[in-house]
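Down below are the structures I want you to see.
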Structure 1
Amino acid sequence: MTDTTPPRRQSYAARRAALQSRFPDGTAPGGVGLDDIVQLQMQNSYDTHLDIARDMARVMRADMAAYDADPEHFTQSLGCWSGFHAQQMIRSVKRLRGTTKGAYVYLSGWMVAGLRNRWGHLPDQSMHEKTAVADLIEEIYVSLRQADEVEMNDLFRALSAARKAGDAQAEREAIAAIDGFESHVVPIIADIDAGFGNEHATYLLARELIRAGACCLQIENQVSDAKQCGHQDGKVTVPREDFIEKLRACRLAFEELGVTDGVIVARTDSLGAGLTQKLPVSRAPGDHAAEYLKWVETESFADQPAEGEIALWRDGGWQQPARLPNGLVRFKENTGRARVIEDCVASLNDGGADLIWIETDTPNVAEIASMVDEIRRAAPHAKLVYNNSPSFNWTLNLRKQVRADWIAEGRIAEADYPDGTALMKAEFDATDLGREADARLRRFQHDISTKAGVFHNLITLPTFHLTAKSVDELSRGYFGEDRMLAYVATVQREEIRRGISAVRHQHEVGSDLGDSFKEMVGGERALKAGGHANTMNQFAAE
């Protein structure tokens, strides 16, 4: 019977048997060992990063189906701005859970602009080189694949040791571990900003991100040349027809490259966006243009329109759009929520988006849930990606919410706890209110996923803030009074006690992997780095 298992999923025994049939004397030409070939085949988890995109798209689709069946099965990610950050995050998840399932990597355009472009630290305004996004996807998958190689090499070393010792049980266990190995490769949700140009530019960039390995693209409905961070002022949205065309551009890129399960996240910034750059042309009542134009703020003409002025027919008369000095048009006050709901429905039903992202100004489960309820009346399959953003002051927001709830319930009086920023003070950490706010923080992702349709929870910029905090913590001690104690106490001791593999930094970057390869081609002639004089032996696993 022909083995139809995809090559990268074949077992140790199947690979060994296939090689044995080709080389019955037990070695390949040049004296290459069959087990060495098997090891290299199994370490090489993917031939191309486009294969990764196809595989990870299937993973996301399966996760989305599992969430539809049970919203307890939501997924999570952290934003990473280097391959090493992503690798260490997934290693940590695997060490903690024993599996990488449900864990993704988020690639933040904000962090590419701020940390990964040639022109220095830039704000999140699409001013960075767009190729830097594809470069980072490529780097992340190189790092995740190297984690596979290093770990698989350790498993094959255990197999070799068992055979040398004549321990049949240990040999069986080593082969079972090899066959049961779970890759560190996980889905990446890649931020393509507003597409870096028109719909054709969006398509061209989408192709590059997919070729680099992205199975999921997140695109927002802002104007490309006026793009702002979702948590800043001055956001300008595009008409819905324009955004739908960019969603189609992403879909075409996925289909062209054979990533038929590719996932598109349509993000709306309309909740905080009060401006538009373009007035679309309405061709029929109730079309996307008409629905977009109805929210535009207008003013009555003082007399009749002057030469060159634009007018809208509204409520039985001519009105002029309310424009800023730069020509941008204002939306009516307090219409953001209604525009968000219409954006999401249009993106899902007409744009073919798979997931929606609503950028909010505060983290509030009830507010998100109420919007999702309305969206699902027209798009019952709606699922969200939610940004648990560092731009929120989480402590203050949650403490304010608890205070307001408890006052409304009559549990406390207004004078029991202060309003405003005073609630941030450390003296409230150990109070009933502080503990309840922390408990809600612990439950936040669960609550928003089970009550508000959030399939994926992410934090956009955690490794930006973590790096700043960690380097500050070490620097304060090392350049202060603690000197070496600062490094040992805050870094190395914790690495050892938590079992963080990076404490053996030579091993982490492939030193043992290199030794194994030298042995494969050189045998006893191999000049290895891992001998008795290697100081990494001080960190040998117990």
Structure 2
Amino acid sequence: MKNLIYALLSGILLALAWPTYGFPLLLFFAFVPLLLAEFNIRNSKLRLIKWRIFGLSYLSFFIWNLVTTYWIYYSTAFGGAFAILVNSLLMATVFLLYHVVAKRTNFTAASAFFISIWIVFEKLHLDWEFSWPWLNLGNAFSEYYQWVQWYEYTGTFGGTLWVLLVNIAIFKAVILYKEFKDKSIIYRGVFKSTLIIALPIAISYLLLYNFKTPEKSLEAVIIQPNIDPYTEKYNTNDTRVGELLLKLASEKVTDSTDILVAPETVFADGTVLPNFDRSEASFFGRQLIYRYPELNFLSGISFYERFSDPEKVSSQSNQIGPMDWYDDYNSAFLMNGSDSTQLYHKSKLVVGVENFPYQDILRPILGDIMIDLGGTVAMKTTQKNRSALDLNTNSSTAPIICYESVYGEYVTGYVDNGAEFLSIITNDAWWGNTQGHKQHLSYARLRAIETRRSVVRSANTGISAFIAPTGKIYKRLGYEKQGSIKARVALNSEKTFYTKYGDYIARVSRFLAFFLFLFAIVKFKRGRGI
């Protein structure tokens, strides 16, 4: 019963630490009860030890996943259940691997393995096709951005490492006290843990205090049309959308405005890619440029390209019938006074909605079934590299589309290609007025810090906002509000340490986890005389 309470306590603490309602200080000891439960069971004479540890850890992680990401249910009950149940399963599996190593090695090696294997798990969630990095621990500080200004050097994996180091320090103090009953152990543990927590926060405030906003800037206007995706979006044609955008633009755009940003797939009729110049989106874009000749217009759009040539078929193509396929794109376009339109196709896709994961393996088993996490169910076609779109102001922006903004190292690809500020276009209304759209906005603060780039975020129905390179939101338009907002946006051409080197903490952790696991297995076999 005591171990069950420990597991429940860990799950509750993890959930209560999460943005945007939680207090991340709880994370620094949230794993301790579960680690104590594992320690107690590992050193007991109970039967089915592995199953007990797996069950208790699954309970902890299920509570965490359920409380923090329940909002997926508003999009689809099946998708919500799949995400919560499977992600809890993966987390419990990682914790079980820690138990395997802890049983065969000393405390130091086991602790190092726990930290490194958890980071490897988080990195996996950024890279594989079942990607779901929403609960990566470093994301938890998005509302307390003043604490993590050093993410420009470490990315969010620095936050994960920070959290796990403190948990291990507290866990060690507790088990030593239980063994020796010496209060000085607790005092030393509290002092050590407090120092590990306080020092990075102090460094962060020092960085924040000394940060100088770049002098170069431009004027941007964000449009939030507030079109309901369930009842209006796909029943509203591009002509009506274009008329609404012209109306909203006229509220804030002037001759001194440099860029106007509209949200993801705001033009949703499905424009034939080669025929963009004859589309409603192009027509209304030209109307804006005619009224404001120096304006740059960035917007989301749905494209498709239909073909019958088998040689053009890729793993991302959708088949309609015999010798009949189409490629479907979730894209951004940028127009200005020049003759050419710049395009970018979303490349970090939502599992099930835009991407059939591991289809070579799963399609023979599941057929064409998709795991619907919200939105339009179709395979999307991507592009290989990040594109920075060039403005006529001798500056460039990153056309980040929705889910892509959750990926730190991925976003640095735009900066490597010249982006001086980040534009995020999104549609967050699939999950209703829940934590989903609030967390999505909050995570964008971390991308600003990591790259030291301003963020211009246009949401269809969500929260549109301007975010400073420090992560501070300095202007916003609330949920279910229709309108536009205007602000100056700082431009930066310098690259941060994290932009240059990416997720190096995860790469080191991958090597360390493999080495420690191999060491534990080999040592165990030698101990048994094998």
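Every read-out reported here was derived from the displayed coordinates using simple, explicitly stated rules and does not represent laboratory data. Everything numeric in this text was worked out from a predicted model, so none of it was measured. Cβ atoms are built from the backbone, for glycine too; each structure is taken alone.
If FRET efficiency 1/(1 + (r/R0)^6) of positions 250 and 482 (r between Cβ atoms, R0 = 30 Å, to 0.05) computes to 0.05, which of 1, 2 did it come from?
The read-out comes from structure 1.
With relative contact order in percent (Cα under 8 Å, 6 or more apart) computed per structure, which member of 1, 2 shows the largest figure?
2
Of the structures 1, 2, report the one carrying the highest value of distance in nm of label points 7 Å out along Cα→Cβ at positions 258 and 306.
By distance in nm of label points 7 Å out along Cα→Cβ at positions 258 and 306, the leading structure of 1, 2 is 1.
1, 2: which one has Rg and Dmax of the Cα atoms in Å, for residues 74-177 alone, as calculated, at 15.6, 48?
2
Figure out for me which of the structures 1, 2 the number 2.9 belongs to, where distance in nm of label points 7 Å out along Cα→Cβ at positions 410 and 434 was derived from the coordinates.
Going label by label, the one that fits is 1.
Taking volume of the Cα convex hull per residue in Å³, for residues 298-465 alone as the criterion, which structure among 1, 2 has the greatest value?
Max of volume of the Cα convex hull per residue in Å³, for residues 298-465 alone: 1.
Suppose you compute distance in nm of label points 7 Å out along Cα→Cβ at positions 26 and 506 for every structure in 1, 2: which one lands on 3.2?
1
Any idea which of 1, 2 comes out highest on mean projected area of the Cα convex hull in nm², for residues 402-497 alone?
When mean projected area of the Cα convex hull in nm², for residues 402-497 alone is computed for each of 1, 2, structure 1 gives the biggest number.
Going by distance in nm of label points 7 Å out along Cα→Cβ at positions 34 and 442, which of structures 1, 2 comes out largest?
By distance in nm of label points 7 Å out along Cα→Cβ at positions 34 and 442, the leading structure of 1, 2 is 1.
A value of 35 was derived for percent of Cα pairs over 34 Å apart, for residues 10-265 alone; which structure in 1, 2 was it taken from?
Computed on structure 2.
Using Cα extents along the principal axes in Å as the calculated read-out, with 96, 59, 46 as its value, let me know the right label among 1, 2.
1
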